[in-house]
Structure P
């Protein structure tokens, strides 16, 4: 069964993995995809811990590894090498019966006219990354942590041009006010409508400034506007600044309870974002089985 067939199965909850970056940071490593090259064993270990916790879908450690972001932040890795390494590590951990999603996110620059990046340049960067991830053997794409609907649509279009692999698109919301809004002011309902019309295979929400229970409200708003499978990947609680460091301190049990609220609101794909660990995913796996 391929990923498209899995997504089409009604009523089945699919468990994604949790955070990669904050897990690497706990080991004193860089949070980005560059660790695929510098510390592949550490990345592989995190993937394997999520498999042991019950995850069915693993997400490659390639979140911002597009050319625009790599070059503008002087990360010092080759686009092709780092993305292929990310797929190889996730595939190695996934083994038989699990799926690998090629992870993509923002260029880190704002599109014109709000910023200086032409949409054509963003599209080219996304198309390049998607092509490499597809070559590496991903089962589908996840475009996530997107705060600008225009850029999300750009990435979705680039993924669809590369081939017919399923594309999950997940937006990041900053507030529940006015129907849930991204930093750029895009509402949850508008995001669901536009992404559905543009051919996404699933839509949802991840990261942001909402806790899991608040994300459940976003899921319910999206459900009003789409019949696609819905995804929810909340953080381990709202981010807090403690002595200059961002902290996520929601317990695995409380996280699982909140994520289950997202399921009741309509989410079929659930996992974790910043601050979540294999313990959070294991707790969620157990909660899903109990439900």
Structure Q
């Protein structure tokens, strides 16, 4: 889709293009663009690409704006911005207009995130999805989640900052800034990127039948009504695990620095270009 993206932006006088050559180049290229005076960056990619670009913007301390031409697997950040169905031409037109909105971001283990951070089942599904080559889009996460429902063992975790949550074995813990996870799941249906809070969700471990009910509920966004789910709105949180956990951060798999993982909300920290009336 790159030729179409180039044509759409060049037609509006936007000609500076930076292309990654390897995974992880996003931060370096974004930093170079910012240092050269760029004040709007359009990321062509998925949630991981957007997250890396946003991390570079936030660390630069500049008022640089970010938007996205969605071309990833889940495109959760694009959904938050209301541009997931937009064409490159529509997004090019959008970014030529003045104005932007400041949104909240999360900070986990020293790294900023735009959309979500997850532990347990979430991270296991992401790891499994990286091995799926015969599906695309939302189907990748749905297929991977279904296979993990029968095999994932759960994890022990305690939470400091969410009083209603008791220590014990959990299927999954998610901490969300946006509403969506993995493209197909409305994991935090009440989340807002403008409220100065993060939405944490603790899924108690259970049998396969209950796991399947949680899976269906999370796709519909009505899982918060289930007895095995505890939700909390937080501005900071510390999670303690038996061993150093893997975690999903904006669709990418990472290993935490220690058994205790600290998270917090950073209110109104990032300038974004969004579709009209998309943010709440």
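What follows draws every value from the coordinates through simple rules; no lab data is involved. All values reported here derive from a predicted model rather than from experimental measurement. Cβ atoms are built from the backbone, for glycine too; each structure is taken alone.
One of P, Q was used to compute P(r) over Cα pairs in 10 Å bins from 0, in percent, for residues 216-255 alone, and the answer was 20, 34, 45, 1. Which one was it?
Traced to structure Q.
When distance in nm of label points 7 Å out along Cα→Cβ at positions 56 and 160 is calculated for each of the structures P, Q, which structure yields the highest value?
Checked P, Q; max of distance in nm of label points 7 Å out along Cα→Cβ at positions 56 and 160 sits with Q.
Of the structures labelled P, Q, one was used to calculate helix-only ellipticity at 222 nm (-39500 (n - 2.57) for each DSSP H run of 4 or more, over all residues; to 500), giving -8500. Name it.
Traced to structure Q.
Consider the structures P, Q: one of them gives 18.5 for Kirkwood radius over Cα pairs in Å as calculated from the coordinates. Say which.
P
Quick check for you: by relative contact order in percent (Cα under 8 Å, 6 or more apart), which of P, Q is greatest?
Top value of relative contact order in percent (Cα under 8 Å, 6 or more apart) goes to structure Q.
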